[in-house]
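Structures incoming, each one as structure tokens.
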Structure I
Amino acid sequence: MRRLSIPIGLALFVAQARPANNFALTIDNIMRGSALVGYEPSQARWSADSERIYFQWKQATDKEDAPFDTYVVNRDGSGLRKLSDEETRLAPPGGGGFMGMGGGGGRGGGAEADTSKDKRLTVFARDGDIFIFDNTTGKGRQITKTTDVEASPHFLPDGKRIYFTRSNNLYVMSLDTGLLVQLTDIRAAAPAAGPAAGAGGGRGGRGGAAAATTGEQRGTDSQEYLKKEQKELLEAVRERAAVREEQDKKREKDNPRKPFTLQARQSVAGLQLTPDERYVMATVIETGNARNTVVPNYVTESGYTEDISGRSNVGDTQSTSRLAAIGVETGEVKWVDHEQKRVVQLGLPVWSDDGTKAVTVGRAADNKDRWIFALDPATGKTRVLANQHDDAWVDGPGANTIGWMKNDREVYFQSEKTGYSHLYAVAWDGGEPRALTSGNWEVLNVRQSKDKSHFYLTAGKDSPYEQHLYEMKRG
């Protein structure tokens, strides 16, 4: 493993206005914070041709709560300018999303992105809509514009279609034709039923024994005529119902997918289409009985004290999550079985490049155990590839790191097994994990090269007070 010296090619030297000569280092000036020293650029990302850098920034003169603007600058430091609102909407996303997987998202949030296998296109969600960025031309375009929130866009293996979530369901869109297909029918839990209509007597107090009669009595001519008309009307109602049933049967035949109706206190937190397009993996959250501590907020626009929802108390039943595999054709639901006799939170699967193998990370609710599971979505069965236990707490740098080695035969992950966070690999077929790094230092971040022949690590190998970028050949 060797340390890399990276010729960045661009340094963002931000020239803030400086006070002339005798600057008074007073308490008032010190407390100005960013208004004194300026704001640091963030979310820097290269353009696809490596000729420009996009980043988020704002001036020291901007208000503290003002949002960051998007800027672009040439790699030689020239041409610095702030993008217009329209240019910002179509610019490549920040937050680590460009040319890879990102976080955030949702209306009003940042951007989340995925790049096609040929690296030509990047799809991302911004402000609740879906955009496509062409990495060869450097131009973006918007492909959805709805009042619903579209999120979590991903490319399918063919690179010609994307899938994304909308209103707790998963959709696939063709980039060539714009055809939109719904792949799940997930429905919210039905509201609790209220009191039965007419309980305790109907309108006018008529009900119960008072409505009972010992026999049918003939009414007036007009009443008998109305009775006859009602019978004919009821026959028409029955005929309409029969037609509707036939139509329902035809729809069920054309689309046999069963709806997946959530239970009370359940919600969907994430949806993922399997590479073979046979299943949709769904993370289902079930809220517990936790009650949040209420904190009073006295500084409000209304002039009245309002409540701020705080954290729940220790001992309350917390929310749990389960992983389900939903059949695309049938709607049949198989709950993933982790086979642990305790509450385990499962993440969405990570798939091998050939799309035939899946692994997922499981974490015990008490944070004392973590597992790497191999997953079969067709059966919902799992098997343990690796396990880490800590009587105190399982966490540390890279706690959620997981990926596939070259040839899809091994899975890499990070573990604090030795007391330091290091990189390990475990065979898909089973066996003891093997250490790829070791020593009294920690791996902080991991990336693979495009051909998966090398790892790039951020680590404090030379000193715990310094972080450097290292290159390591695949073990």
Structure II
Amino acid sequence: MINSLLALPFEPSIEGLGEEYWDVVDPAQFSSTELRFRNNALLRKLGIDPETISDQDFESAYGRFEGRTPLLALRYHGYQFGTYNPFLGDGRGFLYGQLRDRQGQLQDFGTKGSGTTPWSRGGDGRLTLKGGVREVIASEALHRLGVSTSRTLSLVETGEDLWRSDEPSPTRSSVMVRMARTHLRFGTCERLLHLRDAQGLERLLRHVVAVYYPTIAAANPIREGEADVAVEAQLLAFYAELVERVARLAAEWMAAGFIHGVLNTDNMSLVGESFDYGPFAFLDNWEPGFTAAYFDQTGLYAYGRQPVICHENLRLLQEPLAMLLPRQPMEQSLETFASTYHSHYRSCMQRRLGLPSHLADDVVHKTIELLAAWPIGYGAFFAGLSEHVELNGLPEEPHALLPVVVNGPAPSRDVWMSWRDSWWTQQREAVSAEPAEAQAIPARLQRWNLHTTPIRPVIEELWEAIDQRDDWLPFQVWLKSISVD
């Protein structure tokens, strides 16, 4: 039987930029391979019938890396906790290949845990199995919650014992394959500033616009004889669009209760998509100062600071872009960040509340006030509201909506009633204006909320079954419970 994964029509897209953007690498050889997760939804997105792909096909392609060259470790720099680091790059993974999905969009296959590269900096180039399981959980949860995110295509256990200071060791090893729109980062541009390579930066950004911002490329064509003016117009439009995408992404994280953990500039994508979120977490109780990374001692990347950090990283990106572009129009674009963020945050929160996005945002403010005063789980509140409406229908009167978190502490009466009356009024107004909202509101609540949010105790419970009993069923059941294509 032919392994179709070894015959995918990969494109040499990034190779066309030239050798100064990457290094050719060889994957590690592993003692054994066993597929632990496969994303059939992504196969369908690529136009591949999952029934034609066996688990062994995944292991051959993405555990043993049979028949695939070249494999590229990308070069980049980055600001890490505010300090510039010129010694970065893909250190435990590589760009496996790029190919088009069914919509014609270019997608990257990027590995994690596949071996050492010139940028490993003394590391072993491996990924713990727990780290791989965590990224599957995060990417699928974010996708379900409507966050722009990379997703996990496969996870293969690789039979090695790894030693880590932040996990009980020895621990199991794995290779993960991520599908993302691009693995080009803010730090890719910052490296070119460090090298004072304006020509290389222009080549990179024109590539990014042509591939990932085709509408901007079409609206700002570069014609012979007017290249300088046209390039400036195209790249300024790119930066403005990137500001909007990142603002919307930050709003999606905040509405989802997601903490990326390490928002260094090398972990920010040039297309405004979530990826490389290592020590992530989801909020349990409402806590703006919550940090996901144990080593974030100052709370720099705390949950509530994520919009500010994204804004600052966009400002830092102006430094390399200033080799090609004037500052003032970039600053004008950056000024739109706040309004875009607040508008999209309101829409994301309203859909979690089941409400249409055109309504007033008073209920969003009251939701935050309620969660700040009521010591219950952030995700549990939305899950409880969804379940309450599913079981009881939309309440005919405000007093019919009782506190929605079962077995939790009672909320303050005044704060609860303030939120309850606001939500009840808005859903009634929505149904009065459009009777179809009587079905749409419960449907939104079901679609945009998770029955069980993957807070740390939930992840640890799923991992314990794998680690102690090699029982993957709870992990599989949880994934099925949140599955949407």
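What follows is calculated from the coordinates using simple rules that are stated; it is not laboratory data. This one's a predicted model, so the numbers in the text were calculated from it and none came from an experiment. Cβ atoms are built from the backbone, for glycine too; each structure is taken alone.
General observations
- Comparison of I, II by FRET efficiency 1/(1 + (r/R0)^6) of positions 323 and 419 (r between Cβ atoms, R0 = 35 Å, to 0.05) - largest value held by: I
- Of the structures I, II, the one that 12.6 was derived from, the read-out being mean count of other Cβ atoms within 10 Å over residues 83-90: I
- Comparison of I, II by relative contact order in percent (Cα under 8 Å, 6 or more apart) - largest value held by: II
- Read-out helix-only ellipticity at 222 nm (-39500 (n - 2.57) for each DSSP H run of 4 or more, over all residues; to 500), computed value -3000, structure in I, II: I
- Parent structure of the calculated result 37, 29, 21, given that semi-axes √(5λ) of the Cα gyration tensor in Å is the read-out and I, II the choices: II
- Look at distance in nm of label points 7 Å out along Cα→Cβ at positions 75 and 331 for each of I, II: the largest one is in I.
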